[in-house]
Structure 1
């Protein structure tokens, strides 16, 4: 996250998809001087977000239905979100992200590198990873390039994309 945010211009606008309570992603981005917008489908998470960040724009909506897709962002982050959506919604969300990023815009999301499905412990819903190759294909189909990946010590897999 730190390295990714360093690729953004000072004061860049960033959309945090699935922002939850805003900790730690939104808080880190705000502390680094970015203009952050958040969206999450959980009313309780949004209430906690608003209590922490009363001046930061936030919307309670399914990420794929967010009104924030009507504006432009230099960066979009989706941490721990993509695999909670069905496969087709993931592809549609990649298209929506591509549409709000200008050339040179950055996209960071997390999902397993292998194609798989499992029952999510927190939501008890089926989670789906399209896998590295399918994510790369989906990004490229929308005018983005996969410029890097990273796996941390907790086995979280990060995808770094650039709008071309």
Structure 2
């Protein structure tokens, strides 16, 4: 599958020019071996040590036909015990106003969105032990004070967020 975002990658490369502590690569999420074995990746990360894998704002663009649980498991299997996974995922569980319409608009775009239930998003953490407070609406993941969550209960569950640790 051809990469769809060469302009974003080129822009990111410009933004990171001269920064030897960050890199951008253009790849397909399913190409785990190519991504984790890429020279830019191996230059920055020591896979003999625990690391953090951030899958934020990504997996709700992965269709079921790609088997997102299996994709995450392939990354997990390459991580050392003690590594962390942080992910966010759009859901329609809370029936928040406008979410169904937004998902419908995305479904007609070149990048459709696949909202998943709490149970489906939780499966993405298979092989990880969830860190408290678990998989919750992002506004409830360790809120620091007023304004971190919405007064609307439905809006607080538009996006789930969680962190899991690969057991030692």
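Computed from the coordinates by the stated procedures, all read-outs in this text should not be read as laboratory data. No experiment lies behind these values; they were computed from the predicted model shown. Cβ atoms are built from the backbone, for glycine too; each structure is taken alone.
Each of 1, 2 could give percent of Cα pairs over 20 Å apart, but the derived value 47 comes from 1.
Which structure, out of 1, 2, was FRET efficiency 1/(1 + (r/R0)^6) of positions 20 and 108 (r between Cβ atoms, R0 = 25 Å, to 0.05) derived from, given a value of 0.05? Of the structures listed, the value fits 2.
Comparing relative contact order in percent (Cα under 8 Å, 6 or more apart) across structures 1, 2, the highest figure comes from 2.
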